[in-house]
Structure 1
Amino acid sequence: MKYIIIVFFLLISCFTFSQSFLKKEKNYRTNSVLNSGKWVKMEIKKDGIYKLSFSKLEELGFSNPENLAIYGSGGMLAKLNAEEFPSDLEENAVLVENNSLLFYAHGSTDWYLKNSSRFSYTQHDYSDVSYYYISDVSNQNRIATENEISENQTKTINDFDLIFQI
């Protein structure tokens, strides 16, 4: 009897897993963003905010920096084929300010919490750099600016949670 119950639950779990796996449809774009416009590839070595001056962009052949976009996602593709991944380059948010483009880019390393209280470090298996692309094909994904808060502070916080101390 015990054997029948175990087999029954195994069959139900296999059926449930296969149904949920089959229901995931991947939506791919009909055309890549790379099929039109001017593109320049750039190398990113580590995470951070990067600045491209308008004069540098003009040297690269872009005449109107206001209409430019940065594409890429950095890091490594998923190791398992079943994991979700973008089917095309994704446009990064860009801030146009003081005759320059500012954007955040991921390098080839990553730090993340994996269901624990400790950070886990991963290095790209095949490259020491990530690649991003500058293009004149843009959806105008811009970083919005906010007004400065001019009010005086209303509350002082003196209590903090101590997570780890050496």
Structure 2
Amino acid sequence: MQPNYNEMWFRIGEKHVRFSMEEFCIVIGLKCTGSSDISEHLLAPISLKTRYFSHLRAVYKKDVESVFLNLPNSTNDEDVVKLGILYLPSSYLFTTTYAKQVSDSTMRLVDLDESDSFPWGKELFNTTFTYLKFALNTKADDEGIITYRLCGFMRHCH
């Protein structure tokens, strides 16, 4: 049987348990189907970035959090929603450190109203799966201790 590189099997007690996109999508509840190709939008301006982050060379998770949590009451509803949507992936889905940079592609997706149809679950699975494979191949240090960080969905399990 040829191995399937898009799934992992674990033995938990006497049972064999599969971890693949199918199981992941059931648990996470985010859209896991459709194209995640955003190349057609790469040159689109990012007005959200211009309005709220123009003074910054790079935008980090902490910047999005600060802007979102301190919006004045006069902020238009559309921007409040977009900044809230940006806050979710930048602060909870795709990061493990406070200093994580928010990509222009993520900002562009939110700014162009593509975030509703974007398969966030698919991207999150790929991130989680990649880091899980890496973590499972990690060797112990001199004291026999293995430590690793998982990016993606596992962040929600601690």
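Quick note: the coordinates plus some simple rules give every number you see, no bench work behind them. Remember, it's a predicted structure, so these values are computed and weren't measured experimentally. Cβ atoms are built from the backbone, for glycine too; each structure is taken alone.
Computing distance in nm of label points 7 Å out along Cα→Cβ at positions 55 and 71 for each of 1, 2, which one ends up highest?
Once distance in nm of label points 7 Å out along Cα→Cβ at positions 55 and 71 is worked out for each structure, 1 has the highest.
For helix-only ellipticity at 222 nm (-39500 (n - 2.57) for each DSSP H run of 4 or more, over all residues; to 500), the calculated result is -11500, so let me know which of 1, 2 that is.
Structure 2 accounts for this read-out.
Supply the structure label, taken from 1, 2, corresponding to volume of the Cα convex hull per residue in Å³, for residues 47-110 alone with the calculated value 78.
2
Which of 1, 2 yields 66 for percent of Cα pairs over 18 Å apart, as computed?
Derived from 2, not from the others.
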